[in-house]
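The numbers here are math on the coordinates, done by the rules we state, and not lab data. Because the structure is a prediction, the values reported are computed rather than measured. Cβ atoms are built from the backbone, for glycine too; each structure is taken alone.
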Structure 1
Amino acid sequence: MLNKIPINNLSAKIERHRERVNAAFERVITSGYLILGSEVNQFERLFATYLGAKYCVSLANGTDAIELALKAMNIKPGDRVGTVANAGMYTTSALLAIGAEPHFMDVNYETKLVSFKEVTLAIELGIKAIVVTHLYGLAIPEIELISKYCLEKNIPLLEDCAQAHGAKIGGRFVGTFGNASSFSFYPTKNLGAMGDGGAVITNDSTIAENVRKLRQYGWKEKYQVTTFGARNSRLDELQAAVLTEFLPHLEKDNIRRREISNLYSNLIDRSDIQTPNICSENYVAHLYVVCSKNRDLLRDYLNTKSIGTEVHYPIPDHKQPIFNNKYKWVKLPNTDRLCSEILTLPCYPELTNVEVLHIIDAISSWKIND
């Protein structure tokens, strides 16, 4: 009899890396340096090198990374910025913090990601920047085309890579196609810390320098404030040290995630459940998301089998209560449909094949009238 299978298992992750975590904490405790020290510098250098980028500026969390990257690209209050509405409100929250206005783009139903066509339509309508989200660990198939078009039209492009650490298109890491990219190191991410964390990646020295100022009060130098819109948003030394320990294991962990996702996709054989159409390098399986018109019934059934599930995400941004029907005129048919059908199954490196097969067996035995 298996124990309950959670949607994620951070205790198992911590136990697997206990010696590395202890070593990271010991280094920081011994140094006595807790903020913007050698551990932060080292992680920024290592992560930029891993991605093949020039600059990594670490921050307190991934949402700050979106906000400060856009500010560093001169997005101002009142500017309209293109974004998707199926990614949990994170980019939209950053835009609201700036005072910018979201322009919501629909997604492709099959990939659940923004398309080149939607980006071109947004640009034709006069938006000031585009934020694209590599959702669920899947790289946007048309990211290179989107990048070239934004460059041609002189529209800043930010890649939200919070769920796509290590995903590639044509051998090139996501996060290196736009003017800048944002990453989250929330504990459940493919590269997750022991708390919150984030970063902006860029090859533009001006953007990197602007983010460095914005993350620490707007200082040009200590106590000399020269940049508006800044805040205190620094990755601490403990989290940087942990991330340095975890980074060498990212590729291996991504391989394991793909193995699990391939088991699901190959063995879930039901016409009423749509599984992701995946290939190797462009998918790092941050989340394994299926679609079913009977999503809620399936979720209830799996719960009776002690299998954890989640919905990422149940409410599209343009329908969030905070807007009080402000965007009721917005039509995003694929986004709305997906929000009613998507269901996330457990998918993390510590999940065993026995557990995966148990989940598949449960799905195979599900009857809609159960």
Structure 2
Amino acid sequence: MRTVGVEEELLIVRTGTGQAMSVAPQVLRQADRLAAEEDAEAEPAEAGSSLDGELQRQQVETDTAPHRSMDALHEELLAWRTRADNAAVREGARIAAVGTSPIPVEPRTAQTERYGHLLDRFGLIAEEQLTCGAHVHVQVDSDEEAVGVLDRIRVWLPTLLALTANSPFWQGSDTAHASYRSQVMARWPSAGPPDIFGSAAGYRETVERMVQTGVLLDPGMVYFDARPSHHYPTIEIRVADVCQDVRDAVLLAALSRGLVETAAREWREGTPAPPVPVHLLRLATWQAGRYGLSGDLLDPVTSLPRPAGAVLDDLHRYVRPALAAAGDEDLVEDGLGRLLRTGTGADRQRRILAKTGDLSDVVAAAVRATRGQEGEDS
């Protein structure tokens, strides 16, 4: 069974007001102190686990170890969210799993050499890049398998974006998008849907040519919605918003593993990759980010509009054998049913604003959801 790990970018917000706080270095120091104060067995300290900084000082990033069990992944994701939140509390802050800050914010870039180069090269695009995503790493057996998988899952990536949409607000305004984070990411010159590469050599040649243009700093800046990892024997699915509810993050991970396993089988059997051109996948991604699950999505094969529920059903049916083999079928069925009943994180944020009229309440509800504290606003 393939292992799965998840990276989550999380927003640091001021207690009470919900405004983003540029205190990531302090929060990381507090997290180290907490780790020293607690018993070692209480820490999520498996190889690969980490809590670190990100591009902006208003966010931190967690990284889980590789897991085969979705229950174990759930436990570690929640442990890291709790560790980060406990550390933030010591700085008068909290942690919120939201794709963008609902409240107006002026990002503060971390002072590293690489981020300095990003600012010099990309200007306002880098300055304004305060978004929080979730990246799922699924084990693959070889570079060839990774590209074979990528060629076949690319048509389903907009559906994963739709079900994780959790960023409707930007600088205090409702953007009319369920995932405005996806629009902000689209400003980077290398972001978006990947093409069909055909082989590992084809993928490597594409990346080399992209870097040779001089537009990108290095291969790490190839921000495709999914890509073979540069550091691990995995394929990295990076299209999703960070999920408020940790159960949705685990659902994303289970679906991602199901997609990878299904696509790997098709690659081994010689089943051709769906020949959907990038320009149609870009439209499908836009549609998914605009509406989430509240409107039509574009069919992964025909690119024609269909109800979101019908596309989710197709995704579920497509990966069901892989889910059953991994023991994830009930988890995914329950998770998809919950999303269709209660909506995405974006729907949840908008419900809170409609109820209270105050964006600080939206952030407060997200803080509670981030730690798994459910209530009537869930």
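With respect to FRET efficiency 1/(1 + (r/R0)^6) of positions 106 and 282 (r between Cβ atoms, R0 = 25 Å, to 0.05), the largest value across structures 1, 2 is given by 1. Name the one structure among 1, 2 that helix-only ellipticity at 222 nm (-39500 (n - 2.57) for each DSSP H run of 4 or more, over all residues; to 500) of -15000 was derived from. It was calculated from structure 2.
Quick check on the output: 20.6, 67 is Rg and Dmax of the Cα atoms in Å, derived from one of 1, 2. Which one produced it?
Numbers: 1: 20.6, 67; 2: 19.5, 56.
Derived from the structure labelled 1.
For the set 1, 2, ranking by distance in nm of label points 7 Å out along Cα→Cβ at positions 114 and 170 places 2 highest. Looking across 1, 2, the calculation of volume of the Cα convex hull per residue in Å³, for residues 226-337 alone that yields 128 traces back to 2.
Comparing 1, 2, where is mean count of other Cβ atoms within 10 Å over residues 218-225 highest? Before the final figure, lay out each step's value.
Working: 1: 11.0; 2: 16.9.
Biggest value here belongs to 2.
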